[in-house]
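What follows is a group of structures, each given as structure tokens.
We did not get these values from a lab; they are worked out from the coordinates using the rules stated. All values derive from a computational prediction rather than experimental measurement. Cβ atoms are built from the backbone, for glycine too; each structure is taken alone.
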Structure 1
Amino acid sequence: MLLGTAILFLSFPAGAKSNSPAGSWKTIDDKTGEPKGVVEIWEEKGVLYGKIIETVEKPKDGKPKICDKCEGALKNAPILGLRIIWNLKKDGSEWNGGWILDPDNGKIYRAKMSLLNDGSELEVRGYIGFSFIGRSQVWKRVE
């Protein structure tokens with residue numbers, strides 16, 4: 001059994017195409033082009049979720065950064081561990097129908113995402129109403 005598992009593992013090279021956004025992604029600030037943090041995306045029963053697992057910006061006063069602009073139960077929630085993606089479902093070559101939270105402004109947007117460059121990049125789009133009224137970012141897969 002162990003040998004079969006090892007052979008199966010070795011049959012997929014490290015750079016093999018991934019057909020799922022599940023994994024860790026380096027987020028890039030669309031204004032500066034600089035890394036902003038890492039989001040972990042996982043799948044439960046065909047639905048994608050994501051949370052912040054790392055931030056580049058360190059706390060200035062020693063206290064964890066919080067989502068001070070979020071509303072309701074998320075108001076003042078710690079940024080680390082904050083679920084920012086939920087309810088995305090596969091639809092053809094993309095995932096959509098879910099939501100994404102922008103912790104910088106506390107707003108929640110409709111969301112869709114699709115893999116680019118053999119799964120090494122993820123285009124994430126947040127929008128209001130129609131998908132052409134929104135903003136996209138390209139995240140880089142963390143190997």
Structure 2
Amino acid sequence: MTCGLPTFATCNGGPAEIIVDGVSGFHIDPYHGDSASERIADFFEKCKTDPSYWIKISNGGLQRIYERYTWKIYAEKLMTLSGVYGFWKYVSKLERLETRRYLEMFYTLKYRDLVKTVPLAVEESANGIEEKSIE
């Protein structure tokens with residue numbers, strides 16, 4: 001479609017949302033080969049009798065792409081959705097709860113044992129230096 005060629009695509013999945021049948025391209029059913037090939041042949045027959053039909057479908061495809069599927073439009077949608085997600089995350093406190101749980105687990109498994117090995121103070125005794133640690 002972006003190249004300006006009339007497009008024939010499956011009527012299932014993403015192409016069904018992108019292509020407006022008969023305006024910006026054509027939907028064909030891959031499970032019915034006879035009707036799909038007939039649809040393609042009809043298009044070329046119509047273009048043979050009316051060369052402007054090719055241009056009409058081609059321009060319809062380009063217009064559809066420029067109206068709905070440019071990088072600028074995609075980036076704007078992505079920024080909007082990321083802003084909505086960030087706000088939802090802040091309001092719901094979901095991530096903060098998960099972060100707190102993760103930090104508690106990390107402390108329990110790793111940090112607590114490391115803290116016990118760190119000397120708190122140094123006291124001098126008659127025999128030399130004595131270290132105290134957390135118990």
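For this structure, a couple of remarks:
- Calculating Cα Rg over 2.2 N^0.38 Å for structures 1, 2 picks out 2 as the one with the greatest value.
- Given -2000 for helix-only ellipticity at 222 nm (-39500 (n - 2.57) for each DSSP H run of 4 or more, over all residues; to 500), calculated: source structure among 1, 2: 1
- Calculating FRET efficiency 1/(1 + (r/R0)^6) of positions 26 and 98 (r between Cβ atoms, R0 = 25 Å, to 0.05) for structures 1, 2 picks out 1 as the one with the greatest value.
- Top of 1, 2 by mean count of other Cβ atoms within 10 Å over residues 66-73, largest first: 1
- Parent structure of the calculated result 0.85, given that FRET efficiency 1/(1 + (r/R0)^6) of positions 42 and 74 (r between Cβ atoms, R0 = 25 Å, to 0.05) is the read-out and 1, 2 the choices: 1
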